[in-house]
Structure formats: C-alpha cells, structure tokens
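Below you'll find a set of structures to go through.
No value in this document is a laboratory result; all are computed from the given coordinates. Bear in mind the structure is a predicted one, so any value in this text is a computation, not a measurement. Cβ atoms are built from the backbone, for glycine too; each structure is taken alone.
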Structure I
Amino acid sequence: MNSLCQAASAGTTGLRTVAVVAYDGIEILDAAGPVEVFEMVNRTLRERGEPPAYALTLLAGAAGPVTTAAGVRLVADAAWEDAPADLDTLVVVGSPDGPLADALADRRLIAWLRQVAGQVRRLVSVCTGAFLLAEAGLLAGRRVTTHWLDVERLGRAYPALAVEPDAIYVRDGTVATSAGVTTCLDLTLALVEEDFGREMALAVARRLVLFLKRPGGQAQYSTQLRAQASVAGPLAPLLAWLGEQFRRPLTVEELAARAAMSPRNFARVFARETGMPPARYLEQLRFEQAVRLLEDSDYPLARIAAESGFASAEQLRRAFRRLGVTPRAYRERF
C-alpha cells in the first residue's frame with residue numbers, strides 16, 4: 001500500500017505540519033480519518049486556486065510498513081524521532097488492548113511523546129491514544145475522554161485525569177482527545193473550524209457526508225448510543241419509543257406499564273440495561289435536545305425548555321449546572 005500521508009516539505013511556508021503517530025496494531029480509521037479530513041481541506045483549497053494548508057506525515061518506530069489491527073499495512077514516512085522540526089499538530093491514535101499494552105510498554109515511544117509535546121501547537125489523541133498521552137504524563141489535571149468502553153479503565157489507571165465518559169471529544173487548552181473510532185472525524189472537523197472557520201469546516205463535512213457537529217452538540221452525550229447496546233434486551237421497544245417521546249411528561253409508573261413490568265422491577269431492569277435510572281435517562285435525552293436547539297436556533301430559553309421536555313427554563317438551567325456553565329454561556333461559546 002502506498003504511504004498514507006504526504007510527507008511534510010521542509011521549509012514550506014504557510015503549511016501546518018500534522019503528524020500521525022502510529023505503531024503496529026493501530027486502528028486504521030484512527031489514522032486515516034484525521035488525514036482524510038485535513039487532506040479534504042487541501043483539496044478544497046486547490047480547487048479554489050489556493051495553496052494547500054496542511055502537510056501530512058505518518059510517523060512510526062521506523063520508516064516503512066506499519067501493520068494495522070485490520071491487517072492492512074500503512075507506510076510510515078519516518079521514525080518518531082525524525083519528525084519534521086516544524087510540527088504543528090500531533091495526532092496519537094488508538095488500538096485494541098494487545099497492541100496498546102505493547103505501545104504503553106515502549107519506553108522509547110513514551111519518552112519521545114513527552115519530549116515532543118512541548119514543541120507542538122496542538123496535542124491530539126484518538127480513541128485509546130489517550131492512554132499513551134496519559135502514560136507520558138501529558139494529561140494530568142486535564143479534562144479528557146476516550147472510547148466509551150475504556151473510560152472507566154482510563155480513570156482508574158490515571159486518577160489525575162478528569163475523564164468525561166459521555167463526550168464525543170474534549171478540548172482542554174492545547175490538548176484535544178476524542179472518543180472511539182469515528183469520533184476522530186468530529187474532532188478533526190473542529191480543528192479545521194479552529195484553523196479556517198466554519199465555512200471551510202462545513203464544506204469539508206458536506207464533501208465527506210458528515211455532520212459538522214453531530215446531533216447533541218459540543219457536549220455530545222451518548223445516551224442513545226449506549227442504549228443501542230440493549231437493542232436485543234427486554235427494553236428495546238421502550239427505548240426506541242422514548243427516543244421519540246421524551247418531550248412528554250412521563251412517570252416511572254407509565255413507563256413500567258408500557259414495558260409490562262412492576263415499577264420496582266422496571267427500575268431495576270432499566271438501570272441494568274442502560275446504566276442509569278429512568279429519570280436520569282429521560283433528563284439526558286431532554287438535555288441533548290436542549291443543546292441541539294441552543295446551538296442551532298435562536299429560540300428563547302423558555303421555548304427551548306418546552307421543546308426539550310423540561311417543565312421550565314429554570315429546570316433546564318439546573319440541568320446545565322453539572323457542566324459548570326449556564327445555557328446562555330453555552331450558546332455564546334458554541
């Protein structure tokens with residue numbers, strides 16, 4: 001297979017050099033996804049008669065083939081230590097448990113990450129790549145995320161991290177971490193928007209047939225994604241129904257009756273299947289809808305609360321307190 005990336009040209013003016021950090025066993029989409037988004041910016045600019053914006057390179061333990069978890073080989077342009085001197089953005093990708101354990105034990109890789117981190121404008125991880133940044137001591141005290149299957153393990157292994165289990169991606173200063181696999185696309189689009197504005201990010205999203213921001217907004221809570229794990233469970237029909245009916249006033253008793261269970265048994269089964277009580281699940285669905293409306297409409301807060309299923313604007317404000325931000329501040333920021 002040809003090299004995944006276009007090697008950075010030394011001394012090229014105006015290019016932001018992006019390096020993807022690879023090792024044997026990586027998830028192929030973790031590496032290819034960000035590259036595709038950045039390269040689509042270059043393609044869009046070339047079609048406009050403008051010079052490209054990003055120089056892309058793949059780094060590994062040595063120049064040459066890197067075997068991905070899928071068995072497909074990518075070709076690294078250079079060894080980690082031979083990275084271009086003008087690195088702008090460093091993207092550390094994830095892998096399944098076995099290759100990840102090997103990478104975490106690779107003190108050469110960890111030492112190099114620690115060394116190079118202070119030389120780049122942005123430090124990015126995809127999926128379980130966050131473990132490598134954490135092992136290098138680069139995430140202590142920061143808000144981070146990783147794949148939803150691994151968030152608890154990340155928090156246990158590195159207790160100095162503030163792990164956000166429901167986030168699609170998290171930005172904390174110069175560090176950005178994304179959740180599992182395809183979320184690398186969401187995060188990279190956000191980086192493009194930071195560099196070139198919303199118009200360019202939207203143009204790239206359209207060409208790649210992606211949401212510029214997935215429904216759920218910057219908070220990007222994955223309530224319904226987690227619930228889909230229960231698709232074959234006893235609550236599958238109810239969860240699908242709730243995805244459409246969460247705006248209605250609903251009680252546990254009504255939901256239990258719909259599931260043909262006693263309220264007590266329903267509450268126990270619901271918590272087992274979704275990981276949270278029914279009331280919390282409903283609030284999450286309503287909160288996600290409110291976030292969407294804050295980002296995509298100019299509705300007043302009272303209307304947003306009503307259209308999201310909250311009893312009042314004040315109840316919506318209370319829901320936002322766990323983010324440490326008011327609805328108004330959230331709208332202004334995102």
Structure II
Amino acid sequence: MAEKSIAKTASHEEELKKVSRAMLMRQLLPAVGLVAVFIVFNILTKGRMVSKFSLVMSQVYVTMIASTGVFFIMTMGGLDFSQGSILGMASIVVCMVSKVSIPLSILAGIGTGAAIGAMNGFFYVNRKIKSFIVTICTMFLFRGIIKYMTSNSPVMGDIKLTMLGMNETLKMVCTLVVIVLGLLAFRFTKFGIHLKAIGAGEKAAKYAGIRTDRMKFLVYVLAGAITGFAAFINAIKVGSVTASGGNQLETQILIALVLGGMPISGGAKSSFLNVIIGSLLYTVLISGLNMMGLTTQAMQLVQGVVFLIFVTVFADRQSLQVIK
C-alpha cells in the first residue's frame with residue numbers, strides 16, 4: 001500500500017511539472033514569436049525593419065490603446081466587434097470639435113466612445129443579447145452613419161490637430177499612460193480580479209458577491225471610452241476622417257490579442273502582457289509584409305494562417321462555452 005501511495009504521489013508530481021512546463025511555454029511563445037518575427041523580417045527586408053523602427057512603432061499606438069479596452073471585455077468572456085465603428089465615429093467628433101478646442105475634442109471623443117459602449121452594454125446586460133450579436137449590429141449601424149457623414153467629403157480636423165500629429169513623443173506618452181493605468185487597474189485592484197472571475201464562471205462570481213451585470217456594463221462603457229481616446233491619436237495622425245475611418249480595427253485588435261496569447265474565452269489565464277506583446281507582434285508582422293511588397297490578398301492569407309496557428313495554441317477548449 002505504501003509503495004502504491006508513493007507511486008501515485010510521484011505520478012501526480014510529474015503531471016504537475018508537465019502542466020507547469022506547458023503553461024510556461026504558452027506564456028513565452030508570444031514573446032519569442034515577436035523576437036523571431038522581427039529578426040526574420042529584418043533579414044528578408046535587408047535591414048529596413050531596424051532602419052525604419054521608429055516608423056514601425058508609430059503604427060502601433062491606436063491598436064495598442066484600443067486593444068486595452070477589448071482585453072478587459074475578452075477577459076470577462078465577452079466580444080466586441082464594434083471597435084472600428086466606435087473609432088470612426090469618435091474620430092469624426094474629434095475632428096469637428098477640434099475647430100472649437102483641442103482639449104474639448106479629446107473629451108468629446110471619449111464621451112462618444114463611452115456612449116456607444118453604453119449602448120452595447122445596455123443591450124448585452126439588460127436585454128440579454130449575446131455580446132457578439134449586439135456589437136455586430138452596432139458595428140453596421142455606426143458604419144452606415146460614418147459613410148453618410150463622409151459621403152460628400154472627408155471630415156477635416158483643425159490645423160492645430162494635424163500639427164500635433166508630428167509630435168511622436170505625444171503619441172507615445174498618451175499610449176504609455178493608457179497602458180500603465182490599464183496594467184495597474186488589472187493587476188493591483190479588484191477590477192482585474194472581478195473580470196477574471198466573471199470570465200472563469202459568471203454564476204460562481206455572482207455567488208462570490210460580484211455584481212456581474214454592473215461590472216459588464218461598466219466594462220463596455222470603459223472600452224468605448226478608451227477607443228474614443230484612441231480616436232484622438234488617430235485624428236492627429238491622419239488629420240481627417242473618410243468613409244473607411246476605423247475600418248477593420250476590430251479584426252486587427254482580435255488578431256493582435258490572440259497573437260499576444262490571449263485566451264479566446266478569457267478567464268484566469270488572461271494576462272495584460274497579451275495587449276503589449278500582441279499589438280507589437282501584429283504591427284511588426286504587418287509592417288514586415290508591407291516592406292516585402294506583398295499584395296493585399298497575400299497579406300490577408302499570411303495573417304489568416306498565423307491567426308489560425310495561434311488560436312489553435314491558445315484556445316482553451318474546456319471553457320469556450322463561457323464566451324457570452
């Protein structure tokens with residue numbers, strides 16, 4: 001009996017070691033992938049990836065900021081496909097209000113994003129409609145409004161707004177502020193704990209005393225507000241908004257987060273590093289493909305293959321049913 005007990009203990013310890021090694025590999029893979037992709041593309045582009053590093057980095061700001069809000073949503077098991085439309089609508093508002101005041105335009109962009117996020121949250125929480133259905137509907141709704149508002153000509157921002165776009169330091173600082181605040185909130189407050197608890201199991205979270213409906217609504221409002229701020233960065237970058245403003249941003253965010261190791265179903269395995277590494281990896285990947293002169297079709301093919309590989313690696317098949 002003693003020998004059987006010792007054998008079972010040893011077997012259990014060996015299984016725990018295997019699980020630990022697998023988890024460590026899952027955590028390291030995105031970072032290793034980022035370094036590997038950067039090196040490969042630097043070789044293929046004959047050093048242009050390094051020589052144009054500042055230009056590559058200038059492409060990451062909007063994606064990284066907007067990904068922060070979606071990361072919170074995905075951590076609690078939800079999805080949001082309306083981010084591109086939120087960015088487009090908020091960018092229009094920023095450009096229009098910038099002619100009155102730049103600081104006021106920032107607040108107006110944030111408020112616009114928060115209002116659309118509140119709409120998503122209302123139908124998701126109060127009307128009990130699945131998050132991906134609600135956000136797809138609002139995506140098409142506001143995409144139509146964007147096209148209507150830009151049908152005759154692009155919505156131009158004030159010249160002062162365009163001048164701010166030349167300041168790379170400003171864009172970097174704004175991005176770092178959002179990332180640091182998001183990291184602190186997620187890692188060192190109850191906010192992150194509650195999000196993970198809801199993602200792992202909403203019923204259990206309710207029994208633990210978490211006001212899940214209130215939290216879900218506020219997270220959608222927060223995500224919208226963050227993307228509204230990203231619209232300011234987008235507006236100073238391009239200076240105007242066309243009918244394609246914010247188009248495909250939701251796809252870019254989803255790919256970036258998955259490339260960063262984000263579990264599709266959220267929960268306890270979510271890490272804020274998913275936002276940082278994923279956004280950088282996606283930007284390096286797209287920039288490298290552009291530098292190689294690939295066609296749009298070829299780029300989409302490569303993105304699809306890479307996305308499928310990472311989904312296969314990081315999808316938690318035992319908890320996919322928690323996607324709401």
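Quick one: relative contact order in percent (Cα under 8 Å, 6 or more apart) came out at 32 when computed from one of I, II, so which one is it? The structure behind it is II. Figure out for me which of the structures I, II the number 1.1 belongs to, where distance in nm of label points 7 Å out along Cα→Cβ at positions 233 and 249 was derived from the coordinates. Answer for the origin of the read-out: II. Which structure, out of I, II, was Rg/Rh (Cα atoms, Kirkwood Rh), for residues 65-184 alone derived from, given a value of 0.94? Corresponding structure: I. I, II: which one has helix-only ellipticity at 222 nm (-39500 (n - 2.57) for each DSSP H run of 4 or more, over all residues; to 500), as calculated, at -13500? Only one of I, II returns -13500 for helix-only ellipticity at 222 nm (-39500 (n - 2.57) for each DSSP H run of 4 or more, over all residues; to 500), namely I.
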